[in-house]
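Before anything else, here is the set of structures, which you'll find just below.
Any read-out appearing in this document is the output of simple, stated calculations on the displayed coordinates, not a laboratory observation. Here the structure is a predicted model, which means the values were calculated and not measured. Cβ atoms are built from the backbone, for glycine too; each structure is taken alone.
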Structure P
Amino acid sequence: MIKSSKYEPMLNHAFLDFVSHYTMAALPAGPYKPTHKALVEGAVKIIYRTIYPEVKKQLYSGLDSLNRAIQKALEAHNNLLLNARPYSRRQLFEDVERNQLQGLPLTRFEHKRRKVVTVMKNNYVCLSEDNHYYSVPYRYLGKKVTLLYSQSEVEVYHHYERIALHQRDRKHYGHTTVEDHLASKHRFMSDWNPDKFIKRAAEVGPGTKEYIIGLLNSRQHPEQAYRSCQGVLSFSARVGKERLESKHSVNPVLFC
């Protein structure tokens, strides 16, 4: 809970994602109402009295072996007859409850983290946790978007609309690209584009122009080189155009 309330309790985002994934509804216990938690607390007490004593009798080499022991003890617990009743929890589930349940989703729930970022002028957003860049449709350049990322996927949302979906890649300073996202594929002119970088480099000198062209051609998509181009050209304001041009004329860099 983020905020408890008798009428409008506020759940945290991770739990909301969980209940939404499994098409469930969350009904928080009322504040200062211990009786609302009676069933939950009773179930915990039963687990400690039946499953926990069986599991702690052994030593385990890893989480998998521990989970197998818990599953075995749980199955034995569910097959025991209930007090003063001629059936077990397993029989009750099979006869009454199973047919009332909806099917599980095709994929298991994955915990997702949330981060708000700005779409950069090179068409990408950066997931700082991995220092990896993901493409976003060009019409969202400069806009604030929300990244929802799990162990396997990265989703990009703008005003609750999902605008991009990528498989998560943990390669540092790598780029994951959907070509249709890129401004250059649609001849869309943004503040950053190859022609403008080349024009700015030409104002410095022919050596710098050649360097920037090589830098743009060295990447699979020119957008992936925009930040590098910007970094190179920014030196003209710090060291002067003559010194920058002299550096690239004397010590050219070959690109492949």
Structure Q
Amino acid sequence: MDAKPVIQLESIEKVYQTGEVAVKAVRGISLSVRPGEFVAVMGASGSGKSTLMNLIGCLDRPTAGRYLLDGEEVGALTKSELSRVRNQRLGFVFQGFNLLSRTSALENVELPLLYSPHGHGRHELRKRSLAALEQVGLADRAEHHPSQLSGGQQQRVAIARALVNHPSLLLADEPTGNLDTRTSLEIMGIFQELNRQGMTILMVTHEPDIARYCLREITMRDGRIVDDRPVGDRLDAAKELARWRGPEEAP
């Protein structure tokens, strides 16, 4: 592929100082992720995968090394510029959904637009948020509050919120960690469809079965990448969901 990488990491390090002890969470990682890739980042607890996700998501700064996002060097950006990058160019999906309990699904999806520097009228806010909910098959639940939604539906709202500003990169941190098997398949089906439409996705997971729905699998250990390979025998979430449901539940 000739397109420039969405993510380009060059000898990235992250060191945390705990008293007199320096803890190296990420050790000299170089990594390239190109447009349209769907990457799973695997590793045991303490392997550095969450720290790496925070660095790529501009939630933390590296101690050393160089990070380019869409060709722009992130280390040179101010705090306000980083905030704009997080709002406009990155979409975040977390294990815990992080929805506001007293607002509707539609209003939760609207939140990133409210923080956008462009400014949007009420009609535009509703139009774009409904379109994002439609993408995840939840437009008919737009006025429901989180307490009225299942865990899978709440995660769909969270995905719609991540998509509403049309980011160039979707970052998902254990997005199926709180979900049952069937709902996990539904969520992975949404990610696969978004990826087929061209969305670049980087997903942290500790579940090997979930990583098999991605295109590429990176394994970390002790702050380093120890394996980076295409996913063999990639699974199709829609087919697996149909098989899991059985013929009596097939649409």
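Comparing P, Q, where is FRET efficiency 1/(1 + (r/R0)^6) of positions 80 and 216 (r between Cβ atoms, R0 = 41 Å, to 0.05) highest? The partial results should precede the final answer.
Numbers: P: 0.05; Q: 0.80.
Looking at the calculated values, the largest one is Q.
Who wins on distance in nm of label points 7 Å out along Cα→Cβ at positions 112 and 200 among P, Q, i.e. which is largest? Walk me through the numbers on the way to the answer.
Details: P: 3.5; Q: 1.5.
For this comparison of distance in nm of label points 7 Å out along Cα→Cβ at positions 112 and 200, the top structure is P.
Which of P, Q yields 0.85 for FRET efficiency 1/(1 + (r/R0)^6) of positions 16 and 40 (r between Cβ atoms, R0 = 25 Å, to 0.05), as computed?
Numbers: P: 0.85; Q: 0.50.
Checking each candidate, the match is P.
If distance in nm of label points 7 Å out along Cα→Cβ at positions 176 and 208 is computed to be 3.7, which of P, Q is the source? Walk me through the numbers on the way to the answer.
Working: P: 3.7; Q: 1.5.
Going through each structure in turn, the value belongs to P.
Using relative contact order in percent (Cα under 8 Å, 6 or more apart) as the calculated read-out, with 26 as its value, let me know the right label among P, Q. All intermediate terms of the calculation are to be shown ahead of the outcome.
On the way: P: 11; Q: 26.
Label of the originating structure: Q.
Quick check for you: by Rg/Rh (Cα atoms, Kirkwood Rh), which of P, Q is greatest?
Numbers: P: 1.21; Q: 0.97.
Once Rg/Rh (Cα atoms, Kirkwood Rh) is worked out for each structure, P has the highest.
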